[in-house]
Structure I
């Protein structure tokens, strides 16, 4: 990957629908050369997918929270992971080091939905022994 590939990736991150023609003008390569570079970035797995970034506010998802989760025993991890993967409100799930085992990024309509998710979904998973929730007041930067 060289400087031109980095420029192409930056442009695609800013707008996944940008045309190869528009990219070619900005990186000073032909359209076929840009298309070939994008194809190679996809083939190597560096570009995994082109996606859409939704406006959560317009979807009514006004509350973002980070939920730290502690799992009691390793045999409970599979059930926890399955539950998290099926929960639409979970945007991200990361296995972490430290006092907790996982951190979830959750988007919900409000505190009632957050409480419902924690109490009726998360804490009902066998092995979830402890959670700690932090509510986001504002976000300055979010990137994929």
Structure II
């Protein structure tokens, strides 16, 4: 029971950090955000953090970044299809951006997400190290 509470608290904490960072980043970048972005940010941050939980530290960081990037783009696309196309909440529209897919994801933001994915992986690893007695982060680029 205690272990379950500890794990739940840990993942809720990490989810909230990721959601708050994503939401705040959108506010700083666009001037507004939407609660669905908090949920998506939390989920993406958890996924970023799991990169070193189920594999060893020898997994190349560049591969981790690519995996997280693909997860983020898939999450953005699916969330966009739900909140923008299906529910018609009009949270964002990238139709005027180059190389967009249904106006929900686009190449410029995909490129912007690459360093953000790297930052999310490293931040999560250090949060797990500092607050939850995880392994000290160390990385192999390639």
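Read-outs throughout are calculated quantities, based only on the coordinates presented, and are distinct from any laboratory measurement. Quantities reported herein were computed from a predicted structural model and do not represent experimental measurements. Cβ atoms are built from the backbone, for glycine too; each structure is taken alone.
A compact table of results
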quantity	calculated
Kirkwood radius over Cα pairs in Å - structure with the largest value, from I, II	I
Structure from which -10000 was derived, helix-only ellipticity at 222 nm (-39500 (n - 2.57) for each DSSP H run of 4 or more, over all residues; to 500), options I, II	I
Highest-scoring label, criterion being distance in nm of label points 7 Å out along Cα→Cβ at positions 14 and 70, among I, II	I
For semi-axes √(5λ) of the Cα gyration tensor in Å, for residues 38-93 alone computed as 28, 10, 7, the structure of I, II it came from	II
Top of I, II by mean projected area of the Cα convex hull in nm², for residues 6-85 alone, largest first	I
Among I, II, which structure scores highest (criterion: distance in nm of label points 7 Å out along Cα→Cβ at positions 102 and 126)	II
Comparison of I, II - label where FRET efficiency 1/(1 + (r/R0)^6) of positions 30 and 118 (r between Cβ atoms, R0 = 35 Å, to 0.05) is highest	II
